Structure P
């Protein structure tokens with residue numbers, strides 16, 4: 001397995017350094033558990049910045065939790081080899097709202113969003129009901145393996161992304 005690098009940049013200035021360090025450690029651990037190597041760069045933004053990126057890159061109005069930019073060359077088929085090269089945008093405002101609803105810390109939501117983005121790069125999709133269920137089950141399996149606990153499935157009924 002190759003090296004993994006994870007970098008969090010907090011563009012909001014609201015995520016404590018201890019939480020950023022915890023997130024980096026947990027993401028590196030998750031990648032190790034899954035024999036994933038590569039580089040993941042994460043930028044934490046607010047609703048306004050996320051809504052602007054959501055409109056620009058996805059053509060969708062309004063904020064969202066995570067936007068994944070898979071930087072691997074599709075011709076190299078690196079995902080099949082467990083290699084991820086990605087930039088992720090995470091929305092702190094959305095993480096804070098979801099964390100409050102679910103009764104846990106925002107950093108746990110940010111970890112969930114990061115794992116979600118990494119799984120997208122490995123070929124997971126959440127657009128069809130079966131694929132959605134598989135992807136979120138995989139997120140919860142990873143969260144449990146990290147000792148954080150299933151998080152997506154902890155959403156109140158009727159909620160979810």
Structure Q
């Protein structure tokens with residue numbers, strides 16, 4: 001898997017491959033290889049052995065500690081980057097809910113006139129055998145529901161209009 005890592009303002013592209021012994025081989029853009037092994041791991045702190053050097057990674061805060069130096073780190077996988085690029089930018093600023101991908105509507109969880117809260121599930125769309133729940137981004141009132149279960153929609157199709 002390919003990752004794009006920003007450490008303290010410097011960007012590097014890394015390719016990570018799991019070896020048969022459970023360790024990971026990491027290659028940077030210059031072709032240098034590093035052996036990485038997980039030493040300890042809990043919900044927020046991961047201790048790694050990188051070519052014999054201990055590195056602490058705090059997640060989700062995005063902080064690395066190496067030899068008493070701390071660095072801010074942002075990591076984006078190749079999949080995350082591709083998904084961000086595929087997102088229709090011109091539709092992001094619109095208030096109405098639009099289909100982020102082509103697919104089939106599995107369920108509609110609201111009706112016209114309903115007041116919905118931020119995070120409330122509105123529509124479930126199935127694409128490539130994966131069901132994706134689309135939720136309200138803010139507190140809204142539904143003006144019109146434009147789809148029903150079983151409908152097939154294209155990316156960018158209007159699903160729900162808000163007042």
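As an exercise: semi-axes √(5λ) of the Cα gyration tensor in Å, for residues 19-98 alone, calculated from one structure in P, Q, equals 33, 17, 12. Which structure is it? Intermediate values should be presented prior to the final figure.
Values: P: 25, 18, 8; Q: 33, 17, 12.
The correct label is Q.
Given a value of 16 for relative contact order in percent (Cα under 8 Å, 6 or more apart), calculated from one of P, Q, which structure does it belong to? Don't skip to the end; give the middle numbers.
Details: P: 20; Q: 16.
Checking each candidate, the match is Q.
A value of -13500 was computed for helix-only ellipticity at 222 nm (-39500 (n - 2.57) for each DSSP H run of 4 or more, over all residues; to 500); which of P, Q is the source structure?
Working: P: -13500; Q: -2000.
Considering all the candidates, the number was obtained from P.
Give the label, chosen from P, Q, of the structure having the highest value of distance in nm of label points 7 Å out along Cα→Cβ at positions 83 and 115.
Details: P: 2.6; Q: 3.2.
Top value of distance in nm of label points 7 Å out along Cα→Cβ at positions 83 and 115, among P, Q, belongs to structure Q.
With distance in nm of label points 7 Å out along Cα→Cβ at positions 75 and 107 derived from the coordinates and found to be 4.2, which of P, Q does the value describe?
Working: P: 4.2; Q: 3.3.
Only one of P, Q returns 4.2 for distance in nm of label points 7 Å out along Cα→Cβ at positions 75 and 107, namely P.
Determine which structure produced the value 15.8 for Kirkwood radius over Cα pairs in Å, calculated from the coordinates; the candidates are P, Q. Provide the component values of the computation, followed by the final result.
Numbers: P: 15.8; Q: 19.1.
Going through each structure in turn, the value belongs to P.
None of the figures in this text is laboratory data; all of them are computed from the coordinates on show. Remember, it's a predicted structure, so these values are computed and weren't measured experimentally. Cβ atoms are built from the backbone, for glycine too; each structure is taken alone.
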